[in-house]
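In structure tokens below, several structures.
Read-outs throughout are calculated quantities, based only on the coordinates presented, and are distinct from any laboratory measurement. Since the model is a prediction, treat every value here as computed from it, not as a measurement. Cβ atoms are built from the backbone, for glycine too; each structure is taken alone.
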Structure P
Amino acid sequence: MAREAPPYLYPGERVVLYDGVCKLCNRWANFVMQHDVEQLIKLATVQSEEGQALLAWAELPLDHFDTMVMIDHDRLYVRSSAFLQAARYFPWPWQALKYLRRVPVPVRDWLYDKVARNRYRWFGRYDACIVPSADHDRRFVKARHD
């Protein structure tokens, strides 16, 4: 049985879900916007309506955010694999990160998990999700009210 298409995404779209109160995660979202020069990746915070619906589609927890998620053409990537999948859409030299795929997933995810568990302590957190600026608003997944 085929899985239904992810909510809020048109066929072929991709999105990175990130923790909107995490300062490290917000830096990552800004990095994506800066380096995804073709604007192929959309963003959504896991706390947003859209992020919650996408997490539910992916059958991931809705209230415990310890991983980055990327949905790319209906395929789900989490943790280090989500990071490396997103890097595929960046220009050189960032595309060289693809060689990290040769590192076994358990090793990559062990390091990812260590940073994820300590991200608030090491990098800090915001009291609420940061609202995207007007020039970045188009990069975020939005609910469609047809």
Structure Q
Amino acid sequence: MSMTNAFETNLLNHLFKNNDIALIGDATGLRGSTTAGSLYISLHTSDPGEAGDQTTNEATYTSYARVAVTRGAGFTVSGNNAENAAAVTFPACTGGSNTITHWGIGTASSGAGSLLIKGAFSASLAVSNGITPEISAGGLDVTAD
């Protein structure tokens, strides 16, 4: 089974840009939200897995918090690829330490929200006092296929 290229693009635009998908269900299609809202980016110390939620293996360094990225302007979509439009900067570590290996995109600012998409960084990041983790623009690379 495989999605068509057109539907991959439509699905990513719906999730990340809050765009409608025409003609699914009825003539009005699958509608975007009245208010686009945000998705929340998380850092993880190992793969949260297919069954994980946003808290699974989530970073625990002091001052850590998920970062909200606005659906719409916060993401770009081209074909079957979506990515963050700007750098995602997390709070600086003020205590403790973590080795960050994975990122997640989910629905909640805190707690066990739905983890929608996850990925591995190409290199791990050692976070300790004074380190400010950042994902560069385009670093959250999501491909639908």
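For percent of Cα pairs over 26 Å apart, the calculated result is 26, so let me know which of P, Q that is.
Of the options listed, only Q reproduces it.
Suppose you compute Rg and Dmax of the Cα atoms in Å, for residues 81-128 alone for every structure in P, Q: which one lands on 12.4, 36?
Source structure for this number: Q.
One of P, Q was used to calculate relative contact order in percent (Cα under 8 Å, 6 or more apart), giving 27; which?
Clearly, the read-out refers to Q.
Here helix-only ellipticity at 222 nm (-39500 (n - 2.57) for each DSSP H run of 4 or more, over all residues; to 500) was calculated and came to -3000; which of the structures P, Q was it taken from?
Going label by label, the one that fits is Q.
Taking Rg and Dmax of the Cα atoms in Å, for residues 41-112 alone from the coordinates of each of P, Q, which one would give 12.9, 36?
The correct label is P.
FRET efficiency 1/(1 + (r/R0)^6) of positions 17 and 57 (r between Cβ atoms, R0 = 30 Å, to 0.05) computed as 0.55: which structure among P, Q?
Q
When mean count of other Cβ atoms within 10 Å over residues 9-16 is computed for each of P, Q, which one produces 16.6?
Here the read-out was taken from P.
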